[in-house]
Structure 1
Amino acid sequence: MFGGIRQILPARGLPTPFGGINLPRIETPIMRLPSVDDRRKKAVKHAVATDLSGVLSIVPYVGSLLAGQISDLHYAELRKILTPGELDRFIEEDKKIPSNGLALLYSFVKR
């Protein structure tokens, strides 16, 4: 999942009236992108469409009804596209991550 370490800030010393402070260097792991074939691309599109359907909720009276129906249709397509293992990982990640698209991508990376 990780392809090495990337340094963001080098280690530094800061002078203060109370003495010097040594700050450690800041590093982050380099993330590799998940392998996305056509089936997974289609699943990601449906997951992002599920997220975007929430925009319709701002329409008075019928917006939330439309958003719910569109979200349900895309979620049904996700259930058809994903394998049972991928669907289980997606549901687990969707509980932690608020965005369906990000949760799906994270479930592809995490094995």
Structure 2
Amino acid sequence: MNINIDKKYYNLALTALNEGLSKQKIPKKDIYLKKELLDAFEYSGNILRRNHSEEQVRIVADTVFETCIRLARCLFFPQDARRIVLQGKIYHIDSQSQTDTLRRNMDELKQII
């Protein structure tokens, strides 16, 4: 996998989230997860756009935002999308770990706001 494939899926997931995941299908049993994902994406994006004065808030909001993109990659795109490149190394991600990370960081973000 090269960085271009990683960027491709990053951009596809970001576009899908910006479009409200309107074109993405998810099993009915996971429909609540789609809503949770969109809510977290919007919440963290709003904080980042406002350029919050506290660095910790910005850092956690950015982490939530990026986790939303990774979770969308796991849920709505092919297996290749589940491999990301960080600092030149390839990592495999899965929807369960990304969901857990998203929930943990959203809880933290809501506590520090």
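See the values below:
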item	result
Among 1, 2, structure where helix-only ellipticity at 222 nm (-39500 (n - 2.57) for each DSSP H run of 4 or more, over all residues; to 500) as derived comes to -16500	1
Highest-scoring label, criterion being distance in nm of label points 7 Å out along Cα→Cβ at positions 21 and 45, among 1, 2	1
Structure (1, 2) behind the derived value 62, 37, 20 of Cα extents along the principal axes in Å	1
Highest-scoring label, criterion being distance in nm of label points 7 Å out along Cα→Cβ at positions 13 and 53, among 1, 2	1
Ranking 1, 2 by distance in nm of label points 7 Å out along Cα→Cβ at positions 69 and 93, the structure that comes out highest	1
If relative contact order in percent (Cα under 8 Å, 6 or more apart) is computed and equals 30, the structure in 1, 2	2
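Here, each number is a calculation from the coordinates, and none is a lab measurement. Predicted, not measured: the structure shown is a model, and the values here were computed from it. Cβ atoms are built from the backbone, for glycine too; each structure is taken alone.
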